[in-house]
Structures are given as structure tokens and as C-alpha cells.
Structure 1
């Protein structure tokens, strides 16, 4: 196995583990978090279940359909991870895969995803999200800047 593949699979496992541990803590404290707990101005911890995807899109869709879609995307991303020799891309693919699999497990267990990070400004709240979402978005962002990062590392500047 190439080092980049190993790094990608470590990223996937780490993302999955962080997501599942944080969700387990939230679920164990669901009663206390149902109304939300202010952490600092602009951020609350809250317990929500989302049966849709990002921003609640596709809410009400059968849980299994979103699970099948996510698993298909994970399969495709795994192929991309195995095909790349670029460690930055491998880590990015791994982060996305791990985050997606964390949400898949929630859908299988709870028929929805556990969300708990609530950011807001005044009375305007960003849709609540979880660490899986952070890894997916972070992985996509890393993929977008991977060519620049790789070029920078290759030239040493």
C-alpha cells in the first residue's frame, strides 16, 4: 500500500471516529441539549435530528435512499483515493469518506443524522451540523486547494 493510501485511510478512520464519539456524547446528553446550551455568543450546543441532507434538503426522503446514495459516493471516492498518488488528495478523500460514513451509520441507527453545532448571528441561525459535515466540507475544500498545495510542496516555496 502506498503511503498516500495509508494516509487517506487513516484520515477516513479518524474522521469517522471523531464524528461518532462526538455524536455519542450528544445523544447521551440529549435531554440537556434539546433546548440548546450557549457556549459563547454566536455558538450553542443543541441536539437535533435531521432526516435530510445539508440544510435539511431532501428532508422526508426515505432514510435508505440517502444511505444508498452516500454509500455509492463513498465507493467512488474510495476508487479515487486508491488511484491518487497525491497525499493531500488522499487525505481529502479520506476525510470526506469518513464523514459520509459517520452520517450513514446515523441514518442506519436512528433514521436521521444527529446535528449539534449551532452557530448564529443575532437571531439568524446557520443550519445545525455535526463533525461529519465538518470533515466532508473540509475534505472538499482540501481537494480544491490540493493542486496549489502540491505545487507549493514540490517547489519548496
Structure 2
């Protein structure tokens, strides 16, 4: 069965026949975590680095790197018994805008916040396909942890 992860959502799957997917990662960043010992997979689709205020952070915590990643990782640890050292973590997305007046640089800021959050949690990044001017859609196999990436150029 396919589990679709939307913007500001995460998904966890433990059935070997399952796949976790997310679509159209431009400035957003997907973080995947895979435990090869028990074939457990998690994926989160981060939209922004951090909330602008506490109320927004409480309303949509998965939307942000600084709050969403710890929520997913804690669930993998506490509910499924994963050890941090066993998780294979990968990053995807964080594209740059083609606009010359892109003052916000959300893709770059998302990547930075994701890396800092993972570092603070003592999680190492095994692989990454980030930056550039590509929209990425990814599919993660629960059986193998392999990631299939489909890319399209960002237009405009």
C-alpha cells in the first residue's frame, strides 16, 4: 500500500510491501529515516524551518523542521523501539527559487534548519539530494529503504 505524505505531514510504515511517497518537493525538504533491522520507514515533508511564533508552532508542529523532525523521530523511538544509531537518515528537496529577488531563500533555510535539528539529535545524514533548481518527488520502499527520485525543472 502507498502512504502519501503531504506538506506538513509525516508517515511511518512497517509492512514490507508498503511504500511512502511525497510529491513536488521544491523549497520543502523531506527527511527519511529507515531502520534496516526491522524494515521500519519514516518520512516527513517539512515546509518551513521554524514557526514564527509559539501559537503557530503548536497549531502545526509537523510543518516545521525544528518541531516536526523530533516528533517523528520520537515516535520511531518510543512507539516502535528504534535506536537512533540504527536509523539511516536521508534528505531531499530544498530547491532554490529561480527568482532573482528571492529574499527569503526558504530552500536554503530549510536545509540549514533540518541539518541543525538532526545534529542536535545526534543523527547522521547518510545521503542527500538537495538544492538546485529541481522539484523532486520521492518514493521510499519499506522493504529495502531505497529511495526512487523523480525530478522536474522548476519553472518561473
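Computed from the coordinates by the stated procedures, all read-outs in this text should not be read as laboratory data. Predicted, not measured: the structure shown is a model, and the values here were computed from it. Cβ atoms are built from the backbone, for glycine too; each structure is taken alone.
At a glance:
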{"quantity": "Among 1, 2, which structure scores highest (criterion: relative contact order in percent (Cα under 8 Å, 6 or more apart))", "calculated": "1"}
{"quantity": "Which of 1, 2 yields 4.6 [distance in nm of label points 7 Å out along Cα→Cβ at positions 87 and 111, calculated]", "calculated": "1"}
{"quantity": "With volume of the Cα convex hull per residue in Å³ derived as 104, matching label from 1, 2", "calculated": "2"}
{"quantity": "Given -22000 for helix-only ellipticity at 222 nm (-39500 (n - 2.57) for each DSSP H run of 4 or more, over all residues; to 500), calculated: source structure among 1, 2", "calculated": "1"}
{"quantity": "Distance in nm of label points 7 Å out along Cα→Cβ at positions 63 and 143 - structure with the largest value, from 1, 2", "calculated": "2"}
